[in-house]
Structure P
Amino acid sequence: MRIGELSERTGTPRRLLRYYEEQGLIVADRSPNGYRDYDGSCVDRVLQIRGLLDAGLPTRIIKQILPCLDKPRIIHFPDATPEMIATLEHERDRMTERVNCLTRNRDAIAEYLDAVRNPTPPPTAHLHDVKA
């Protein structure tokens with residue numbers, strides 16, 4: 001598919017797709033006229049990249065972990081330096097904090113919506129409850 005179609009299918013501006021290609025995050029073949037031609041799997045790859053970027057990971061880390069996300073878990077990663085592992089642990093912990101915050105906010109909104117949709121009437125006072 002051409003860059004315009006990939007852009008439409010992923011909601012990603014063309015300039016970002018070109019940047020992802022420059023960074024080695026996605027690969028495009030070139031047609032004889034020089035146009036980029038992307039494989040259909042690039043749609044999922046771009047969405048994955050965007051999700052990782054939204055989570056706060058820099059492209060240099062994404063480039064290192066993308067191959068890991070496509071392979072079986074039983075594999076050795078010789079380029080996993082202690083610094084990279086520490087960075088990923090930090091990013092994982094940051095994501096967990098964000099997920100927890102989002103979960104609390106989602107639950108609070110759900111409670112609010114439930115209260116608005118199903119209001120409980122205020123308790124009514126009975127004459128024998130009122131003290132003179």
Structure Q
Amino acid sequence: MRIRCVGGIVRDGQGRLLMVRRGRPPGEGLWSIPGGRVEPGEDDPDAVARELKEETGLDVIVGASAGTVERPGPGGVTYDIHDYVATVTGGTLRAGDDASEVRWVSPDGLRELPVTPGLLDALVLWGLL
């Protein structure tokens with residue numbers, strides 16, 4: 001079974017990436033870009049905006065597709081993850097929903113964090129790191 005998911009790649013004015021520490025499986029305790037499952041009736045941009053609001057407290061405008069990855073999940077599930085570039089328009093930064101922590105991370109700092117498998121490779125491949 002395939003599950004469609006989305007992620008939002010957000011930078012601040014200093015070039016830092018918005019990152020969340022996952023508070024639940026999969027990837028509990030690891031850092032990743034904010035995102036999650038696309039709910040029934042949602043399109044990708046709506047899902048990105050909702051997930052970022054839930055996990056980070058920030059409002060965003062969703063832009064172009066950055067790329068797509070597949071990741072194995074429990075019980076033979078495959079997560080089909082569509083990542084988009086997004087821009088903050090408002091809100092207050094705070095960890096929520098299944099994020100245990102949220103913060104802006106420099107590209108160098110990102111390489112020092114425990115991140116979800118394949119994240120750095122994908123960001124490099126897409127020209128975002």
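Please state which of the structures P, Q yields 22.0 when mean count of other Cβ atoms within 10 Å over residues 51-58 is computed from it.
Corresponding structure: Q.
Matching task: 50, 23, 11 is the computed value of semi-axes √(5λ) of the Cα gyration tensor in Å. Pick the structure from P, Q.
The correct label is P.
Tell me which of P, Q gives 17 when you compute relative contact order in percent (Cα under 8 Å, 6 or more apart). Please list the in-between numbers first.
Details: P: 17; Q: 32.
Only one of P, Q returns 17 for relative contact order in percent (Cα under 8 Å, 6 or more apart), namely P.
Output the label of whichever structure in P, Q has the greatest value of distance in nm of label points 7 Å out along Cα→Cβ at positions 35 and 91. All intermediate terms of the calculation are to be shown ahead of the outcome.
Details: P: 3.4; Q: 1.5.
Across P, Q, distance in nm of label points 7 Å out along Cα→Cβ at positions 35 and 91 peaks for P.
Out of P, Q, which structure matches 3.4 when mean projected area of the Cα convex hull in nm², for residues 27-66 alone is calculated? It would help to have the intermediate numbers written out before the result.
Working: P: 3.2; Q: 3.4.
It was calculated from structure Q.
Computing distance in nm of label points 7 Å out along Cα→Cβ at positions 3 and 19 gives 1.4 for which of P, Q?
It was calculated from structure P.
Which of P, Q yields -19500 for helix-only ellipticity at 222 nm (-39500 (n - 2.57) for each DSSP H run of 4 or more, over all residues; to 500), as computed? Before the final figure, lay out the partial values.
Working: P: -19500; Q: -5000.
Structure of origin is P.
Of the structures P, Q, report the one carrying the highest value of FRET efficiency 1/(1 + (r/R0)^6) of positions 11 and 43 (r between Cβ atoms, R0 = 25 Å, to 0.05).
Largest value of FRET efficiency 1/(1 + (r/R0)^6) of positions 11 and 43 (r between Cβ atoms, R0 = 25 Å, to 0.05): P.
Taken together, the values in this text are just the output of simple stated rules run on the coordinates, not laboratory data. Just so it is clear, the model here is predicted, and its values are computed rather than measured. Cβ atoms are built from the backbone, for glycine too; each structure is taken alone.
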